[in-house]
Structure P
């Protein structure tokens, strides 16, 4: 019973975070602001969903290694990919304060 509540809370928290991250991706005005939404959603949202899955399968008697490995891979790659996208945006000359896609630095 207690494991079901923990799993449900982790999955609902993760789903809410993924929803907020996708709204941030759709609604934030500039490229650099939009980078934060998916990065936070993938690390915290998907991370807590995977943690809920690991708790669920470990409560049933099986050792859940796949979810933990995916979680470690996700925590290592999501910030790096956001950093590389931000550097690519800076290399292309995008400004952080203007939501226009075609703003080049002078």
Structure Q
């Protein structure tokens, strides 16, 4: 099982930037580290979720996301996912040391 860890930038405001965060490689699991992220524009969140749907992982784990960012990603995921194209999205709070050990 392969896992890809992506560290999200401080601000995700543009659609193109959000789209290029996720490589189209067909990983089993994708971990999004949102520790430093303070702002996500709704349009950028939409592009990020669409890129995740194209990559077709089984699970996406969002770690250390602020409440507002988590709500935005959940809402966009619910509106964009279909039974044919979906993934399990979970949110966790993980200490930075644990993330460093996993890399």
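In terms of Cα Rg over 2.2 N^0.38 Å, the structure with the greatest value among P, Q is P. Quick check on the output: 1.6 is distance in nm of label points 7 Å out along Cα→Cβ at positions 4 and 76, derived from one of P, Q. Which one produced it? Considering all the candidates, the number was obtained from Q. For the read-out distance in nm of label points 7 Å out along Cα→Cβ at positions 36 and 68, a value of 3.3 was computed from one structure; give its label from P, Q. Clearly, the read-out refers to P. Tell me which structure, out of P, Q, gives -25000 once helix-only ellipticity at 222 nm (-39500 (n - 2.57) for each DSSP H run of 4 or more, over all residues; to 500) is calculated. Traced to structure P.
No lab work stands behind these numbers, since they all come straight from the coordinates. Model, not experiment: these values are computed from the prediction. Cβ atoms are built from the backbone, for glycine too; each structure is taken alone.
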